[in-house]
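Each structure below appears as structure tokens.
FYI, it's all coordinate maths here, none of it is from the lab. Note that the structure is a prediction, hence the values are computed from the model and not measured. Cβ atoms are built from the backbone, for glycine too; each structure is taken alone.
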Structure 1
């Protein structure tokens, strides 16, 4: 579906509020195969202990069920506009009936889900009192029969692969995808345009040469046979240094390693490492966030969006669900609202100074950068991501329309300042935005006094007049890496040349 993605006039996809609707219009056909779970939430209040043991008595006031595991990936895909077919097996029991009903209600085709009398549907029941999970009860078959043991199931699955825009393999180790499923799938691989593997042990699927794998930190550590550092900064360096081994052992073209509240790290071939920044939530609000991340990433890649844009979109979707209780779903509307928050995020200089002071009082390190950002391109994204890694808070100052015209000429900017700021706000690495009208940000730097003033690799410190201001108050100027052939002016010239 790469060539069907509607783009802006400048030819680039952008993380603005209208993007989720445009993705949903494409309605990619996605096949999800893997371990399904019925998530059950029993909520109530607890104000006394039982007589039999020092355990709370929970008066259940509400029961809610939701598709979990691979089924949660499927319903998130459907909520984002994909046409989804679920491939799995459930038991001929009440849990299986409820799970299938929930999938259908969410718009997921369950024709390829086998119902077997001898199988017990996996359920995870959580007892919650006053927003606190007290206990989780897991039920169902620990070791399920593989898909190849279900009459005709594997043949129907392989036939459906030829009609899909993407196949998502969700292997959580319960046995459904064990046996010779891999061997049966190998001859079909070349007919799958996009293969995404979300597995506890992604090495097992390396022979399929996935387009992208989505391990969490623990799963990536297992692949590498080495513990991953706990520090977010050390994690990024570690993964970047070990990317060749990780990609080789998983057979993947790219890996998006999710780091829970520390965001995610994208390792895409030999391209610069890219990190996203999450908006953390309490641990009891994080059920299924990885499924949502995988779903949004798949939809974006089906549309041909660059991997960096896709992983930023996936992070935004995950941020939506982690701030909701229980097993949640991010719809195209939810994602549009999340991305739309950037439209009102431009701060005036007074308010920005107050916020920076609050950050500094909390011991956070401030990084500042500025630019026109007329047409956001990979060079911009890479250097902004690199700038964020120099500290805790990234402030981006954007030249006003009049300022751009003075610097670049009367036919610039191509995009007005509101659009330019909205696109920047969609990047998880950008914490605060402001607009300045002067030719240099010297006055704003003197007022905010950031610890680091960062500029892209196409600049030289000795030619930056504002660098003297930074050195005068004790800050540091950092010139970051440079991606060749990544120029806004050159890009605009190419577009106009067409």
Structure 2
């Protein structure tokens, strides 16, 4: 290229290296896509393993998921990635029996709903059981209330309460929200978890119709799917593929500082002084992808963004998952479907949810063997009155396992003796799920707007995309593709458009 004076103008060199901070599924996916485009990539992870909340643990000789066990089928993002990784033939759907609710009156099959436990048809006769006559009548008012009622509510609880009443919040929405998001509906930003719900309310005139419309947008068939062998295979295959593409993967790299590299274009991170005598190492890359939790991302990028402190999200909830492997023929008929969500009004159970994994997934039943059952109970219920973690999360493993045995017996309606326990394990998560409290979506919007001023950096993860593998994978690929294209790389879009949406 020449100027009018005949002088040659140098075309800026495309970046050749990239740095990814964070080794969960978002970070691994970002590193893989960057390497596939031809960059030399370094990924640093603070813990001793990759995959984040998509991992594995061994219980009674069974390799089981320690975190996420499924993905939403509302988009093609995860299936396309699985196909690229050679895992498409392992995709399986759960047993169609469905889940139950555990209410103070006892266990009932969960009513059909739109989204977030919100009934799409408040006049459905099956709602009479969980809501009672008065509660069902109040829910039906949603159809005649002006569309403006509740439209200004920012939380899921506030919106549902205004449209359908407190009983729907307590008996239908709260168990779902607590089980899936580990928070209370009054602390859940409706725009962050159900974008478009309020706009559909204004358009259609009722919350039930809006929830039903969002549910209908989900592809036909099961709403979730998993992998034969567990979702942990996704993390394992991402690691292997990243290594095949030449990604340098570094564990136990706890980043304490992020800065511009003074000697070359791009970024550098410095790790906390290792405790085992190793020297502190510096990792570099011309392009940067932050794939950490929200508070860490904002803290590290704070000095490179304007008003970064305004975008800091709240730390995620503390959760404990107790997995039990039982020799219990009485559970062979799967008396409560694939599991239960527990109402906050229940006093005789401390778990917020139970998954009967060997009833939900055929592969788990196959691996467990005859009369063996795998249960996973979730602890860490949030309430409007308690800001900190629930006391159950603080229990020692042996005490939490004992509590889980009692809770499982109550929830499933089957006596379970301690001697029937073949093996157990407790997995604890902190900040694995983002805390999507009121204002979260506004903070995410502000952060991403400020991040646009840094052309050689991107940020990904559940705190930005929304909870769930479908949202995380789609948004990660979208952000990495935009970063690469901005710097002159021609990136072929994944078939079907994976990475084009956030949720």
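Looking at distance in nm of label points 7 Å out along Cα→Cβ at positions 65 and 217 for structures 1, 2, the greatest value goes to 1.
When mean count of other Cβ atoms within 10 Å over residues 137-144 is computed across structures 1, 2, the figure 14.2 traces back to 1. Matching task: 17.1 is the computed value of mean count of other Cβ atoms within 10 Å over residues 153-160. Pick the structure from 1, 2. The read-out was computed on structure 1. 1, 2: which one has mean count of other Cβ atoms within 10 Å over residues 225-232, as calculated, at 12.6? Of the structures listed, the value fits 1. Can you tell which of 1, 2 yields 0.95 when FRET efficiency 1/(1 + (r/R0)^6) of positions 241 and 465 (r between Cβ atoms, R0 = 35 Å, to 0.05) is derived from it? The correct label is 2. Comparing volume of the Cα convex hull per residue in Å³, for residues 393-472 alone across structures 1, 2, the highest value is found for 2. When relative contact order in percent (Cα under 8 Å, 6 or more apart) is computed across structures 1, 2, the figure 23 traces back to 2.
Identify which of structures 1, 2 gives the largest calculated value of mean count of other Cβ atoms within 10 Å over residues 145-152. That would be structure 1.
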